[in-house]
Structure I
Amino acid sequence: MKKFLLIILLGAMAAMGASAQSTTDTLSLREVTVTAVKQGIDQVSVSPSATLIGRTEIERDGVSSVKTAAPMVPNLFVPDYGSRMTSAIYIRGIGARMDQPAVGLTIDNMPVMCKENYDLDLMDISRIEVLRGPQSAMYGRNTMGGVINIYTLSPLNYQGTRAMLEAASHGTWRAGVSQYMRFSPTLGVSASASMLGTQGEFRNQYNGKRCDWERQGNARLRFMWAPSATTLLSNTLSASVGRQGGYPYERVETGLISYNDTCFYRRTSITDGLTLSTELGGISLNAFASYQYIDDNMTLDQDFTPLPYFTLTQARTEHAATLDVIARCKQPKGNYSWTNGLSSFYRHIDMNAPVTFFDTGISELIEKNINEAVPSYPVAWDERSFVLGSHFTSPTWGVALYHSSEYSTGRFDLKASLRIDYEHAALNYRSTCTTGYNIMHDGEVYTHQPINIDDRGKMSKHYLQVLPSLTATYHLDNRNTLHATLSRGSKAGGYNTQMFSDVLQQRLMGFLGVGAAYDVDKIVGYKPESAWNAELGTHLATADRRITADINAFATLCRDLQLTVFPEGNTTGRMMTNAGKSRNIGLEAALSWRPREATGITVSYGYTNARFIEYNDGKHDYKDNYVPYTPAHTLNARAFNRLAVRGCGEWLTGITLSANVQCAGRIYWNEANTLSQPLYALLGSELTLEGRHYTLELWGRNLTGTHYKTFYFVSMSRDFLQRGHGRTLGATLRLRF
């Protein structure tokens, strides 16, 4: 504990950083028009439940993704584990490890439909907005915990060439180049390409190889045309290709990462987004349309042991299209303004998810169970491997209407929003297995039994959600405000496709007269999760705005809470279940002090107390226990001091020294609250040399080599975990011309 307090003290004393709650970037009117169509830039900048990260902070802290931005935001937790497919994001105790996300993500106003695409590196991020609490009234499905909006540089507002080269521990490197061109006052084009790779930090003791290696490449092409002062047309085409090992899960009992079968994740994604902004009379119109494609494959040794039990492959292609049309009154009538919107989406997923059983899996999970039940007539499988085949197609579509009214009177601003959201989800499945076994008696074959399973079926669900939001803002003066919000959010329901292998396994066991059949409709489908949220906060600033503070308290009631669980026993899958109710209460605070332009301190803190108020799985009652995977505390303290350098010309104009400390914990890993990660702290620092055309950053993360865990799970009655990254040192060179 003394070491932990010392780290915080050093971080607070040495840390002199710019505020993560405010942006230092100046946005042009064109950018405001494009990026603030739903909430308004002024509303976001003074909301105590919003965090704004500007380009200066983004470049200084090496932010290139949601994961690297997360420590700057109170009560936002993004654990780094598994692979880029496992993009779990938690805000205020609300999150998801699989299937539907609970936090929305948009990039240049285009919603990212597939959660497996959340963990993506981007070049030239100009601004990040994190809105905490339900945003469903304006942003729709799967924004019950909040929404993260990322905006990249515009070729109409920035011109030139940018390049970046980075090298770090564990053979990690990043490189990228981008070009921003403005051919005329109304026409701009930008292009960027980047690559990254790492040899990996964690070693598989079974084969001696690093298991978390990675290679990734990204490219973006953006076209922007502003034929008039009131019209803007923009199109962004992006592509990403990634390959990685991942899944460095160690057995708790042995402390070793050791498994025999190949684990990898590959992903190819393409996105095209079209934006049209114009004005008709006194109405501002914005339309956002996108097409999104992803082709990915997760293959892993699902038992994570050196023995040949079974492997899982989840190969999927997904096509998605979205459309969002927003109309706002350009010139409010008196003190009243309004926003109307229509949004729709369509997704089509095609997935193959075979589970392949090998010798140990057959003998331990099938033959052993049968032969213990009927020892006089033991069975022997025909072959020492067979496949449980699963194929799915899942078309999902939805449409929503939403409205927001804003009224100002005296010092009060009142905002009421309502969204009516309809969604239809279907699942077409086919489960197959072709194998056979011999029934033995007195050491000889008594009879042979072939097994041919070909089960097919269709399911469909539809949901209608009514999602209101009320916000009141009281202006103490032109700098200080009070805020109160009441809102409802929702997270879509869906299907547990990974459980079909277990359904098929039980079906196979049924041929042998053992095991119990699953109720497919009950175990495969799960309902939407919903939440009511109330919060009260304040935004404060001194007259010179050198000191700013945001304080916010919230209380959230979640119903039909969606939890990822691993069924008990020697099962192969995981499933989402609706786990009753929870109540989440907490506090968020952010303080920024800029004693002078070149010196600053920021501290952001989040506290969440998330407990079950109703959850009984039929075997245990978890009432009053903490909700798993939710850190009780998050803390980020940062400070910097910049020294201007004279006499060195354009080669060296400034030196910046900064330090930071990031904390999270306690995090409970299971519903019983018997396992947890205590509060931990990671210390980092940066030394930056600046010139006219470059910055060179020498940096370190987790300098004290703190040991901590980022993930825990149980599979086949065995405990597994993943360790967090150790000490990492690196250098980043940025060029601008």
Structure II
Amino acid sequence: MTSSPALNPAVTNWNGPDGLPRFEAVSDGDFAASFEAALAEHEAEIETIANNPAAPTFQNTVVALEIAGDTLSRVSSLFWNRAGAHTNDVIQALERDIAPKMSRHYSKIGMNAELFARIDALWEGREKLGLDLEQTRVLERHWKGFVKSGAKLPKAEQERLAAINETLASLGAQFGQNVLADEKSWALILDKEDDLAGLPQFLKDSMASAARDRGEAGKYAVTLSRSIIEPFLTFSENRDLREQAFKAWVARGANGGETDNRDTIRQTLALRAEKAKLLGYENYAALKLDNTMAKTPEAVNGLLTQVWEKAVVRAREEEADLARLIAAEGRNHPVMPWDWRHYAEKLRAQKFNFSESELKPYLQLEKIIDACFDVAHRLFGITATEKKGVAGYHPDVRVFDIRDSNGKLVALFLGDYFARASKRSGAWMSAFQSQHRLPLKNGTVGELPIIYNVCNFAKQAEGKPALLSLDDARTLFHEFGHALHGMLSDVTYPSVSGTSVSRDFVELPSQLYEHWLTVPAILKKYAVHEATGEPMPQALLDKVLAARTFNSGFNTVEFTSSALVDMAFHTRGAVNDPMAVQAEVLTKIGMPASIVMRHATPHFQHVFSGDGYSAGYYSYMWSEVLDADAFAAFEETGDAFNPTTAKKLKDNIYSVGGSIDPEDAYKAFRGKLPSPNAMLAKKGLAITEELAGSDA
């Protein structure tokens, strides 16, 4: 008889500084046994709630569900952090095993007839329970969650739904691992001086560092990390190398062999369509949009189509300008996707008399982090202090105390800023622990939010400051906006804490926060030259602000085409050839040959690496309608840090989580819902008419 492996208490007993996990005490081999024990414990907790002989009450059923599974949450948060930000073969193997197992576990809970009967009884009698607004929202969330988990389906259909969810979990894990494998395995190693023509020093430093990491010291590596590939496509004068790198970048997930995602996508779409039908929805988009501000695919496509029509006209104008530049250089080729960034940068330098390479020395990572914290202090009164010597989950990770204006600790924040081969691409916010005020079984009352941001900026050589592009700096502000949504949360119940809001509202706090990056008072203070420490000259600052809508046609076409393809996939049902559908949609909308989707289908991780943004990529634009109008509230006062407006923003948007309806939250802040006009004006695509039949 073999004994079970011993459990490592550090996985679930977080006794580091201020309750931080002791990451250094947890090894990859600890997770399998910890998951097994935590799943069994959660299952026992659920059975106790479901079989309680007492009549269902909010306390003995809903509150009990809210605090059940705390151990599993701790194991999961540590594991999924490692799977995304610092993975390896051991973690990836366990990910493939645990993803379907977790799906099976939650399907069983969602289809527990005794448990649903208790929730259903509370829901039907909710008017007599004396619940406050937050409690009503929590009860509604649980009831709808059970219904969408198949609680009302016949047994055979429940079993089929559980099988679908389990397979989808496996497919999502595989999709993400395939993209990471393609990114990790490809590098273009350069060692000739001619190959570096046009590249600024900051990019050569990053490429040299990337080459060293790949055992090619003394050479330069173009990698598929966005912080290297995009500036390479922007500055390289070697068109053949740009084409080679670009084609590798857009081919992620579609290279044939074991890492090819195209059949994974086909299977995913078929199963999602079947799931929607089982649950009584016309299609998967209708299922996913049911609990959002947009509510219907028609409303989403209405916004996307209107924006597309404006954006593609602007993009054609931009393309014509680039073609003239190419001709002026004596070249005889059309504008291709690997040309756009290169000539757009030349055009920007020509139009506004500054280039990205001129701007970048003023955007030091350290200073932009300081700027993020300063904006939060000015708006919300919080202060960030680095906890030197406290270990994160990787040597690059930094830990910060977040305190309110009275000095009270309100959150812990971890920043993980640099690209590495063990980290998936992109940028994201997540939580090890979410804020709430409920008493837990371990004796604590409430939990401190422990929030982290992950980015993929290029690391510079030792002793040199990491420099950001303007887009990188916006990304850092964006993710810290998400972090603030988690850290400023002030609710009672975990299920409505922080970013637990509808998908097309969750991007509002993050996209809104980006606006403060380019507030002149912030740029003047923090955009200082890496070598001299001098602030950005007013003339350059003026040019940066004047160029905010430059290339907006390209940027909007890149995004909107991806969102339209996402909606097409999830309104059609099963698709035999996803790439044919992608091509069909792009042809129908008139996609310029000079631009590609921001995320081509085989590496569209938002949509296929899990379920997060499936039929939901549009939500960035939906939230952009809100964020443009929300920042206008500050502009109308003449003060970007107006304290009255900032307090309304904190009280009604950043701190309430999902405890009230998002439309009500926005109206409480702004007094009304917006039209798209402010967003279109921000992009330089202004229109006069409002969306027919839509407030957003």
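Determine which structure produced the value 5.1 for distance in nm of label points 7 Å out along Cα→Cβ at positions 213 and 325, calculated from the coordinates; the candidates are I, II. The correct label is I.
In terms of distance in nm of label points 7 Å out along Cα→Cβ at positions 341 and 645, the structure with the greatest value among I, II is I.
Between structures I, II, the greatest calculated value of FRET efficiency 1/(1 + (r/R0)^6) of positions 597 and 653 (r between Cβ atoms, R0 = 25 Å, to 0.05) is seen in I.
Of structures I, II, which gives -2000 when helix-only ellipticity at 222 nm (-39500 (n - 2.57) for each DSSP H run of 4 or more, over all residues; to 500) is computed from the coordinates? Checking each candidate, the match is I.
Computing percent of Cα pairs over 27 Å apart, for residues 69-300 alone gives 43 for which of I, II? Derived from I, not from the others.
Each reported figure results from applying straightforward, stated rules to the coordinates on display, with no laboratory input. For clarity, every value in this text was computed on a predicted model and none was experimentally measured. Cβ atoms are built from the backbone, for glycine too; each structure is taken alone.
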